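Here, each number is a calculation from the coordinates, and none is a lab measurement. What you are looking at is a predicted structure, and each value in this text was computed from that prediction instead of being measured. Cβ atoms are built from the backbone, for glycine too; each structure is taken alone.
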Structure I
Amino acid sequence: MKAIITGMCGTLAPYIYDEFISENWEVVVWEKHLVPTEDLDAIKTFITNEQPDAFLHIASGPVEWIENIIKAIKPFGIPLIFTSSEAVFDDSQEGPFSVDDIPRSKHNYGKYKLMCENIINRDYIENSYIIRLGWQIALHTHKNNMLAYLVTEGHIKASKKWILSASFMPDTAYAIFRLIKKYPPGLYHLDGNQENLSYYELITLLKETFMLPITIEEDNSFKRNNQLLSEEPLIHNLKESILKYKDIHHL
């Protein structure tokens, strides 16, 4: 089995790459200097030559990129896996959110993800997995993830009234692989916060587990629930994962 993956310069895609490799898939990395995102002919040639069994679109980029990807893979019926975000729901919307709730983001990142979702639903809904994710936690403190944010900030004001969506990246990668193996195309939510941890509670656990050099100040001025609900648990819960990763010392 073979997959093409985008976003390998980011944080999440390498975890997904490793998960698929561990399952004996061949994973081809999209190199934008070889296959420009705006060059439809080059993309079609790339897809035709590689003939992947799945396309993993993990990167962010111009909206035209997802349109070109769909034009190239649609003739072959190649499943598309697109990682979206809870950011499609606006700050003014109160969760927890099910897949039936209508997102109305007014922020750039959320609007971008929502535009991509709408294009997929319009042009390739029959063979696509739209997977919404919460705040991602890597096993290191660099690149774009929650641990890196906490260490960079140093002093964190954290609310016990914010129930957030979040998951560890290895768990996200594991869940994505099993999702496309077991479930039909559709819209899915992956959220490890199944025990309603507040932001304050979660980062306190992360600080203790990974010995993060941060200070935490309780500040309950922010109140929101942006959990992502699913009909059944599709990903490991955060508390179990924190216990699983507590012996990792390479941060």
Structure II
Amino acid sequence: MTPVLSIIIPCYNLGQYLQEAIESVELHANKNIFEIVIVNDGSTEEYTITILAELEKKGYHIIHQNNEGLSGARNKGIEAAKGKYILPLDADNKINPLYITKGISILENNIKVGIVYGDSKHFGEEKRIFKPGKFSLKKLLIENYIDACIVFRKKIWEQAQGYDTKLSLFEDWDFNLTAAKLGWEFYYIPEIMFEYRIRFNSMQRIGKRLEENKSFVINKHGSLYRNEFLKTITISSRLKSSLYDLWCKIKRKPNY
């Protein structure tokens, strides 16, 4: 039976968390509607290599490749995916199995919706609930507020020609902006759909790459930013014009 949804798990030296990610997926009762594709992105850590070998012996679908980064690993997994819907899951995170059911149902029943996302529970070195809220293009242009852990149509990945491998950060933001540019709608589930592990040691390695990648994304999607800016100018101009007309009427007729 062909799975409806493919869950893509890139893994680079995160073997200590990988089993938890897999177990969170397999809590879903219906194993026939999804598949798990694990991409070993050139792991060098002995423990991770051992875990991957054990999982492979158990029959898990594991793709091995040289280290290409998160974008390249996701692309490799999605390329091999059989499902028409995709759910990227980082190896150190976990999902609510209801995300599978709800994500599929929403996409099946809303042909204009391309991306489904929800709230997240942060755990590890920081504990909080993050609620991104309903979709706003203006907000998406300002900040990367929708996590990579979304459920989307594989067709969007094909239209976008995959995640941009030139990005080492914000590849998910770039992907979502591309989907918006293509005209796809976003659907927000106001419930905790996944758990996001906070590891401060990994965040400290980002450094100046943050601004470099952010600038790349903004420049790449310049037309979206210009169009949104022009909409704002148009609305502002209309308001000023209306106020000017009213002022003229009052000036001509003081008792207007």
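Compute distance in nm of label points 7 Å out along Cα→Cβ at positions 47 and 119 for each of I, II and report the one that scores greatest.
Answer by largest value of distance in nm of label points 7 Å out along Cα→Cβ at positions 47 and 119: II.
Name the one structure among I, II that volume of the Cα convex hull per residue in Å³ of 166 was derived from.
Details: I: 126; II: 166.
That value comes from structure II.
Could you tell me which structure in I, II was used to calculate distance in nm of label points 7 Å out along Cα→Cβ at positions 191 and 231 as 3.0?
II
Among the shown structures I, II, from which was the value -14500 of helix-only ellipticity at 222 nm (-39500 (n - 2.57) for each DSSP H run of 4 or more, over all residues; to 500) calculated?
II
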